Structure I
Amino acid sequence: MTPEEKKAKQKERDQLRRGRQRPDKGVINGETYYQRNRERILEYQRQVRLERGTPVRERLSLEERKERFCVTTSARKYGISKNAVRELRKVPRCQACDVLLSAERRSTRRCIDHCHKLGTVRGVLCHSCNVALGLLKDDPKSIEGLLRYLEKTTTIFLP
């Protein structure tokens, strides 16, 4: 077998693998029967569900899917119920600095604060307070020391 014949045979095998020449298997030009008839099939399924009386589930919007994903992953991550996460997401202000929480700005993004040692949820903080608390390693002595430093040094020394 010549190298050209080998290449031709390999190309034929590749095309068969990709489904381009197998109409007997339901694949025509790389599309399955379902892909070609998706809308018709979905409409038929909706009609069957309506006839049987089973509820037709409407597709959630992107915002609703994001909300559901956030709630589910947070509940799993912190070991609390989805309802508890929903309640935490309703908190309007940071519990440390009292800034209004919003999703538009990173610094005021809502963060669920939790204890790394015990794994318990403590409350809701803005991103800035959550990062600051993490950098201070949740140590009250470090926080008190930083507070004393700020109270003690009220002037800025310029060279």
Structure II
Amino acid sequence: MEGGDDGVLVISEPPGISCTRSTPVCSASFAAGAAIRLRAASTLCGLTWQGGCGGNSDCSLDGASDKIVGLRIETRCPLPPVGLLDVAVAGRGRVTLGNVPIDCGRVCSATVQAGREVILEARPEPGATFLGWGGACSGMADCRFRFNQPPMRVTAAFSP
């Protein structure tokens, strides 16, 4: 990954890749023929896939052969006001990015642009159940809210 100094996270489905700015080069092995989806989020600037993928939406790979994929992070973007989003997880699960660079197993935070819509996803571990959101979110669907009163907090509960 190359580019600006904002928070960036890249994750894969199925799990295996979780890259941040502090780990700018990462790799994983997947079963031959496995469909892989790479998802990226940045708190401030735009992202563009390079190499095995293009554009700025999710990167889908067919797993038919080895692929090298890069992610360009725009370096010249206006720096809007930002605030802190805190996420706390209870039980057996994770909160992962929808459009915010978070992959959280217990307690974590991310810097988010003020006024931005935040989307977070609950991912229960095998055998666990998602019980619901708290804080800035409620209910059982993906967590969606406008980040308009920073700092803000979200909790996610999973069965023990």
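Read-outs throughout are calculated quantities, based only on the coordinates presented, and are distinct from any laboratory measurement. Remember, it's a predicted structure, so these values are computed and weren't measured experimentally. Cβ atoms are built from the backbone, for glycine too; each structure is taken alone.
Please state which of the structures I, II yields 0 when helix-only ellipticity at 222 nm (-39500 (n - 2.57) for each DSSP H run of 4 or more, over all residues; to 500) is computed from it. The read-out was computed on structure II. Taking 0.70 as the value of FRET efficiency 1/(1 + (r/R0)^6) of positions 105 and 137 (r between Cβ atoms, R0 = 30 Å, to 0.05) derived from one of the structures shown (I, II), identify that structure. Traced to structure I. 1.05 is what came out when Cα Rg over 2.2 N^0.38 Å was calculated for one structure; which of I, II is it? The correct label is II.
With relative contact order in percent (Cα under 8 Å, 6 or more apart) derived from the coordinates and found to be 20, which of I, II does the value describe? Each step should come with its number before you reach the end.
Details: I: 9; II: 20.
It must be structure II, since only it matches.
Match the computed value 1.9 of distance in nm of label points 7 Å out along Cα→Cβ at positions 49 and 73 to one of the structures I, II, and report its label. The correct label is II. Taking mean count of other Cβ atoms within 10 Å over residues 57-64 from the coordinates of each of I, II, which one would give 8.4? Matching structure: I.
So FRET efficiency 1/(1 + (r/R0)^6) of positions 9 and 89 (r between Cβ atoms, R0 = 25 Å, to 0.05), computed for just one structure, reads 0.95; which one of I, II is that? Mind showing how you got there, number by number?
Values: I: 0.00; II: 0.95.
Answer by label: II.
Once FRET efficiency 1/(1 + (r/R0)^6) of positions 81 and 97 (r between Cβ atoms, R0 = 30 Å, to 0.05) is evaluated on every structure in I, II, the highest one turns out to be II.
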